[in-house]
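Read-outs: derived from the displayed coordinates by stated rules, not from any lab. This one's a predicted model, so the numbers in the text were calculated from it and none came from an experiment. Cβ atoms are built from the backbone, for glycine too; each structure is taken alone.
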Structure 1
Amino acid sequence: MARTLKVVELFAGVGGFRIGLERASKAYRIVWSNQWEPGVKRQAASDIYVARFGDDHHSNVDIAQVAAGDVPKHDLLVGGFPCQDYSVARTLKQSEGLAGRKGVLWWEIHRILKHRQPGLVLLENVDRLLKSPADQRGRDFAVMLASLSDLGYAVEWRVINAADYGMPQRRRRVFILGCHRSSPLGRMVKKVKDAAIHLCEQGILAEAFPVRPDGAVERFTLEGDLADITRKFNHGKKRARSPFANAGVMVDRIVNTMDVKPAYDGPFVTLGDLLLPNEQVPGEFFVVKAQERAWRYLKGGKSEVRTSSDKSFSYTYSEGAMAFPDPLDKPARTIVTGEGGSSPSRFKHVVRVDGRLRRLTPLELERINMFPDDHTSGASDARRAFFMGNALVTGIVERIGRQLMKRLG
């Protein structure tokens, strides 16, 4: 077995990164974790984390109040840092990015990396990050990459849709892997000669999630200090697109990026594979006849005249139809934080099993994210759904974790 890798898990939620890494190898050992939800009385996610993993080395305080020196030395820092300011649940113009209330938490990661300089860092966020904010597309990611480079990290990234690799959810997220120049993997990445080969064949993410090229490599340098990048990156270019494609590698601030597409021919898990039989589903999850019309309206396509909230003008509102009920022979749609509760919604899952319409149970939502059954039990059904909307697909982390161990020997 490979040597023990000491891991720090930030923004731990209910432990998705931990689950994935510990499934990948017994060599991963969590030496410190932090989970804090601002503005709430009960720290429900932290309570679940402690219930499942114990309270040794677990911190339930605002990460901004933790001195970097109080975070133990570690080999790998992981975290799905809060992404509300980039979320597809908000319009792009509303996305505040690094300037947003939760976007600033990036700098807490940066602060700990600067002090401890672990050999590896693995982060996850929504893919909107690559083109945030709307008026300087790609600026936030450029700042992150430049700041990581200045700390000595070579970085590769990939937008991964879990369903493209046989997993049970269509969830697109960007995974960011940094290797410090002092580490064996960092020295390997610095020797990259052909970016296309690295991104499609030789990189850690390419080996964990095989791809084929879907475009040409674009190359550019991140110039200036972080303040310069913040002010100038992609500024003043009308309708400019983000220069960051869905895969890339950066060494010494030199970025090579290209679009890739999945190359997977293995088995697939569908939503139907994960469902409980109706007799095991509590009655409150079934859609009552009186609400079925509301569900159909919200899920359906529409083009209708609406009036502004202040009654000052009218406008035409349009949106396309969604599948209703959700197909059982495909992976689930992306779980959202508002999945819980019985009220009709456009975005909640509804399935038809043995002729009856119903919502998904918390256990089924856990399965869609590849968590153990009843991992979040002890919290309310609504909170359990919220946890899964905030979580990641643990199978993604597991595959990256296995590849890291393979490289480290």
Structure 2
Amino acid sequence: MVFSALTDALRELEAEGLLRERRILESAQGVRVRVDGREYLAFGSNDYLGLASHPALIDAACRGAAQYGVGAGASHLIVGHSQAHHRLEQELAAFVGLPRALLFSTGYMANLGVLTALLGRDDVVIADKLNHASLNDASLLSRARFLRFSHLDLAQLERTLAAVRGRRKLVVTDAVFSMDGDIAPVPELLDLCERHDAWLMLDDAHGFGVLGAQGRGVLEHFQLSSPRIIYMATLGKAAGVFGAFVAAEESVVQTLLQRARTYIYTTALPPLLACALMASLHLFREEGWRRGKLQSLIHELKNGLRTERWKLRPSSTPIQPLLVGDNRETVWLAETLRREGILVPAIRPPTVPKGQARLRISLSAAHGHEDVRLLCEALHEAEKRL
């Protein structure tokens, strides 16, 4: 029976410490949450600036609901493209300094839409091996020749670019890698693309709102601009809401509007969320202290966590991975913290490579310095128990 095979496979996952479980969130997202009936100090959210429950966003969403209702009711190309969507696209393009932007419902859909609309069998996509799963899936679905280079290995990438031939070549990478927190060397990547006539697609899901003086993302961080760049960022992390956008040259975005199936064949984002996102952009610009506080919290964690058994990976972003290695030990450590009232997610293969299981500590501007000290103390105590 097919069901017995599925059951056996699930048992194997459990035996290997790889079985995932959901917990039920009973409160608004924040640094203190109620989960499964208990209050926790949480270090697992991507709400890096603490905007997910911000009163200004809630107020903007309520005003948007009063004007536009709750659902968009149709796809963008039928009658679902509201004035709120249109204004947000214009503001996003201006914010990241690119000619035009297009809204998608999720980052996954944005990545699928871009690669399948722009590439085909005669093309080549070259990807960092630690890219997000959505980029890998999009590369496969594009039907282009799919090549990968070792993480941040620019020499290997250059050799590949020089050797391959195709109608179009596209290099695709996370801007901030979601499980390691390291930042891609975008200036060097762009230089290689210019020398080998390739496009550069950047998935800035974890940099948008965080990097740059005004939170404009990895392009502001490196002070870069180029017509070769296709920029994608999500709106459910630092922006605190939901959705994603792609920004690029006019011809690229117009092609996506005409050909990206994940844009054409889905209901538009609720307009009230577009209203909330415009409030997010205002806070990005006006409350730079949030990014400053993040940096001070990162410094606090790096200085305060002195375990011998587990080490923080090098990262200057709110993603601070504590490498454990063994799957079961990682689960044990997460459960030990949970019993102390602290939530930190255990990340295991296939999300990360085999033997690199970790706790993914996510910091938010809503955390206090005392919160970070409590986490460090709990990890030190856990190490003593071993």
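Among the shown structures 1, 2, from which was the value 11, 31, 32, 18, 7, 1 of P(r) over Cα pairs in 10 Å bins from 0, in percent, for residues 211-322 alone calculated? For P(r) over Cα pairs in 10 Å bins from 0, in percent, for residues 211-322 alone, the value 11, 31, 32, 18, 7, 1 is produced by structure 2. Sorting 1, 2 by distance in nm of label points 7 Å out along Cα→Cβ at positions 3 and 315 from high to low puts 1 first, with the largest value. Which of 1, 2 yields 2.4 for distance in nm of label points 7 Å out along Cα→Cβ at positions 131 and 187, as computed? This figure was derived from 2. Here the criterion is mean count of other Cβ atoms within 10 Å over residues 43-50, and among 1, 2 the highest value is seen for 2. Looking at Kirkwood radius over Cα pairs in Å over structures 1, 2, structure 1 comes out largest. Here P(r) over Cα pairs in 5 Å bins from 0, in percent, for residues 19-218 alone was derived from just one of the structures 1, 2, and that gives 1, 6, 13, 18, 20, 19, 14, 6, 2, 1, 0; the source is 1.
For relative contact order in percent (Cα under 8 Å, 6 or more apart), the highest value in the series 1, 2 is held by structure 2. Figure out for me which of the structures 1, 2 the number -13000 belongs to, where helix-only ellipticity at 222 nm (-39500 (n - 2.57) for each DSSP H run of 4 or more, over all residues; to 500) was derived from the coordinates. This value belongs to structure 2. From 1, 2, which structure was semi-axes √(5λ) of the Cα gyration tensor in Å, for residues 59-146 alone = 25, 14, 11 calculated on? Value 25, 14, 11 for semi-axes √(5λ) of the Cα gyration tensor in Å, for residues 59-146 alone corresponds to 1 out of 1, 2. Between structures 1, 2, the greatest calculated value of FRET efficiency 1/(1 + (r/R0)^6) of positions 27 and 355 (r between Cβ atoms, R0 = 30 Å, to 0.05) is seen in 2.
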